[in-house]
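Each structure below is given as structure tokens.
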Structure I
Amino acid sequence: MLSLVVVLPHPPLLVPELAAGAAGETAELRAAVYSAAARLAGAAADWIAVGADSGGRRTVPPATAGTFAGFGRDVRVALGPGAGAPDPELPLPLLVAGWAAGGTGREPRIRGELVPEDTPTADCLQLGRELAAEADAADGPLGLLIVGDGAATHTEKAPGHLDERAGPFDAGVAKALEHGDPAPLAALDPGLAAELWAAGRAPWQVLAGAAEDRDWRGELLYSAAPYGVAYHVAVWTPA
């Protein structure tokens, strides 16, 4: 069964080598990510990491490595033991998943499940249900890692500029994550999320499908919008 669910954002600025002068400004976010990842590593040695990527629907095996070279520094990560040469095209959600796992002091095995950002809600929910069924049939505990950012339209200087709808959108996401409630995540409007540049919408709806048949205790470890982009860190434990 799913032993724990962790929700993380994926800004490259999480990585200290990439943060440069912003390392101090992202310290609280980084600490929350470290804490959540450590809890996931303590709960399960096998993780499924779900993220959105323009490359389409695909599965990435644990014996995969990557590098943040495309973001300015050759910081290497691995999704599991025995990974080979880094894939220079490994998508950002899985780079961050590998980086977060590397900070736990353990070597979890991470299988990546990538979906297009515009995946319809019904398809996201169905994938989540399939992952939950897989976890129920597994011999040991399985951790679910959901990776994605909120709206990138919280300020005029944000990547998507200011959209007044970003505040209510991410407040709703944060409340759902805090209360371990999948229903509001399932109800997110894909069209609105796209207009707000919210890359986490599809992964959050995969979470909604995976979590819909159980009760969860939610903990919101971080929720803020530095640089105009919303980042949420949460942990869900089976109730």
Structure II
Amino acid sequence: MDRVTAPFAGFEAEPEVLDRTVGATGGELVLRRTGEHFEIISNGVFLMDTRDGASEREMVRACLAALPAARGDSGVRVVIAGLGVGFSARQALDDPRVERVHVIELEPSVVEWHRGPLGAAAGDVLADPRCAVVCADFAEWLAEAADQAAAGGPWADVVCLDTDNGPDWTVVEGNDRLYEPAALAGLRRLLRPGGAVAFWSAVRSPDFAELVEREFGAVEAVEVPARVGGPDVVYLAGKPPAA
């Protein structure tokens, strides 16, 4: 197996490449292991690993905590954009109120990795019958789902976007569409009254926060300390409950 240099100094071992493949957009996608941890690299850009996951988990936790008490003890539906190493999906599945987790993942290889060496890192989320994974571009999926929600009614209680390194640091070409006003309006249509939406970012993005505030009326920036550099940021907003 190939060996490559770790993205950060001080990691415990030299990374070992477990799989190298061509991604859905034509770029290189790599799964590698460093000691007991796994890393996902896209076109040479470090995306995520299994060392912590605190901010990904906080993104989902904060959304679920923002739901109104009247939502009840069960029946919550969660949409997660990006399977990654599975921490976001695991956080949602660990909440007893959650009835269904819809994961939209662009890369079929990432899904296959969860059926293999990566699966145990987040407790084999694909084995949970409440977890449904769709391989699709989230921007395209959202446009269709939002149109359906406009016609048939909103159905999502929580939507969490964990697809890039943030609105100012997209990894996949075209993902900037997810952070534009049209996509924010689509997310609002998809959410049930009282629902919550969150966006993960590796850096602060005040311009994006203003866009979210314009669409949803308010936005909260939740900062989570990171292992390296500044804090990760979760931008949290909600759709007002029905009158």
Structure III
Amino acid sequence: MDIVRHGDGPRHIVAVHGIQGTRAVWRPLAESMEHEVSLMLPNLRGRGVAMRGTYAADYSLEAFAGELALAIDACTHGQPYCLAGWSMGVTVSLASLPLLAHRPERLILMSGSPSLRALRWFHAPGGAALEAEIAARKARLGLVEAADHNAVAWTWQAIRDTDQRASLASIDIPTLILHGAVDDESPIEHAHWLLEGLPTARLEIIADAGHSIPTSHTAEVAASLRRFLST
């Protein structure tokens, strides 16, 4: 996996990007907290210089979760760490938990959903129409760096029927859920599904925020993380 570290703070956070982005989505937060946290930032397959697949089956949730778990176990060396996910990164982070030799001490779930099947990030089944939707969503979210269009299409085809709600009750890790009140990619009800399912979760809502809170509302996200990590 393609991984970099940023920051020299005492808290270690593994941060996972979304379906179309790369680790660049975390850059503003990493820079604003560089002396408070040490961030491990992976690019999932099909992003950056990480490996590429050739079919939708290569981008299954199991494949993403397995690679993330291996990377976490190899890079944290048994040290305490927090696991953060944004958008699809929430889905991948939750899926990785049963595979980890050393579980995180805290979870941070931003703009995510426990049920991708209840979302429709893209409507076209494939082909040129799906690629056009992918390009439009990239522009709408203001992504500075983005995944290959075919990687996004295959990822969506592989994971779009995911529903993790039934497994949430078994996750007893202290969790911060951060969500924008006007998120039209993962509506606010999805944050409440996470809150209702996770037994030790708290929810903070950013009143005027949409989906891209790590970049659009970096200061508010950083303030929430400071409160959560200091508790």
When relative contact order in percent (Cα under 8 Å, 6 or more apart) is calculated for each of the structures I, II, III, which structure yields the highest value? I
Percent of Cα pairs over 17 Å apart, for residues 115-154 alone, calculated, reads 29; among I, II, III the input was structure III
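Since every read-out is calculated from the coordinates, none of them should be taken as a lab result. Bear in mind the structure is a predicted one, so any value in this text is a computation, not a measurement.
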